[in-house]
Structure P
């Protein structure tokens, strides 16, 4: 069981959350690319995500010119909002200072899309955040994992399944671009990240 940390809060400019499901069973699934992105950001910024609190694993440190808290809710996807609500409340941050990275079946595999606000788009993790934070005005970085191959294919089976070998390099490149989009939000704002990363194809300088 994860317990809320008891020490006083330090300065936090942004909370960056990757959505996924805990446990080895889910590590390589389409639904866990948000966790992949958090792990990559952790390595890039040198912020270990190993502390326990808010029903999550998290780490706090410098991300460029800002102070960021990286967090991976351990509540399972459908209850992600409980963890992030508690984290934002503890650090007295509004939802606008929360960046959520998650998978999106409505985007082709490899696409990345940045949004500043909006509906849950059918994603249960985002739906939980909307419910518990009572606000839709938080940035999202969506990683395209592609739609099921057939209309009758169970969506849960699809997102909880793994990538084919040929898909993995495309998924990993998308995760890298999503991380760059998060960094751009911190540096230049949501509009700048949207302009740079919402194109159908990666810009030459982003490859």
Structure Q
């Protein structure tokens, strides 16, 4: 189905888009360095790779903190209420169907996935800081957890579970973008240009 050629609407501000891509790149760096560290385990470059992994985690943490603040202070499309649509979620679950009406701003169903992803990232950040402190004596928690042997036993499994969940989210997110593209809906470029091309109702009202 080809989407009608609607005039573009400026929706997403530059800072929101910059934070989006900072999160994307830091997650890719975290994935890449974690896999490289396993490939070069016990090799001469392992420690340096883990250092890059930890630095990537710091970048992700800073981006998440900035996103948290911008969600309270930014323009309407950046606010957390633009991701909060419990009435739509309840209706979709009750009737087992997706909303038929598009809106300006974040898609209500996609918003639920984004909130889930933010929660997973927060879990990975918290457990990652603990593991960095206990295994490498690095990071802001090193003074408290640097010699705590129990940290790895408690935090390693949740950290790895978060990694698996994040890979699943990335796959689902990419599949959704391809699906919209095949339908002629110009969704993927919205976090590049900040524009949406959909025939949408106003995003001024929130569920």
Structure R
């Protein structure tokens, strides 16, 4: 019985050590949040320590690989996008002529015949159809002066607290983090079993 407990202690202890070291490794991605001096070393979580670098890298990836100003130009200047804008403006115009104008200016509405309003509406819709593509294209051509995607992403990531960043990554990678801890446990148990096998082979017991 004593020998059995002795042999079982190897994989149990090694497994516990393997799980604990990987658990600590995962936690050290985020903690300690502030630098801590331990003898000759300064210890800080990887993400808190490299927060600025992470923000810079993410900003580069998003602005170049995922969503560039060129992509934004392409989508905004797309015929379907412009058509949706025209439709939206036309619906807003109809609402104004049919609802807001009678409420805000009942006297003007009373003096304006339906034929006149329809004529006015058709003329304004025609203007909207002509001017909207021109305005969108003019804006798109100079969009780099108004929107800096890299700076937006960079500043947004920098504004994240370490706790918020941990929450985001835990939500995405929680299973992977648990798997890393489990791998540490499994490898530790295997190492412990190998140690037991070596002891038995050498005939210590």
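Read the figures in this text as sums done on the coordinates, not as results from a lab. Values in this document were obtained by computation on a predicted structure and should not be read as measured data.
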Problem - Rg/Rh (Cα atoms, Kirkwood Rh), for residues 98-137 alone - structure with the largest value, from P, Q, R - result: Q
Handout entry: With relative contact order in percent (Cα under 8 Å, 6 or more apart) derived as 46, matching label from P, Q, R
Key = R
Fill in the blank from the handout: The value 1.37 for Rg/Rh (Cα atoms, Kirkwood Rh), derived from one of P, Q, R, belongs to structure R
Completion exercise
Ranked by Kirkwood radius over Cα pairs in Å, for residues 74-161 alone, the structure on top of P, Q, R with the greatest value is R
Problem - Read-out helix-only ellipticity at 222 nm (-39500 (n - 2.57) for each DSSP H run of 4 or more, over all residues; to 500), computed value -25000, structure in P, Q, R - result: R
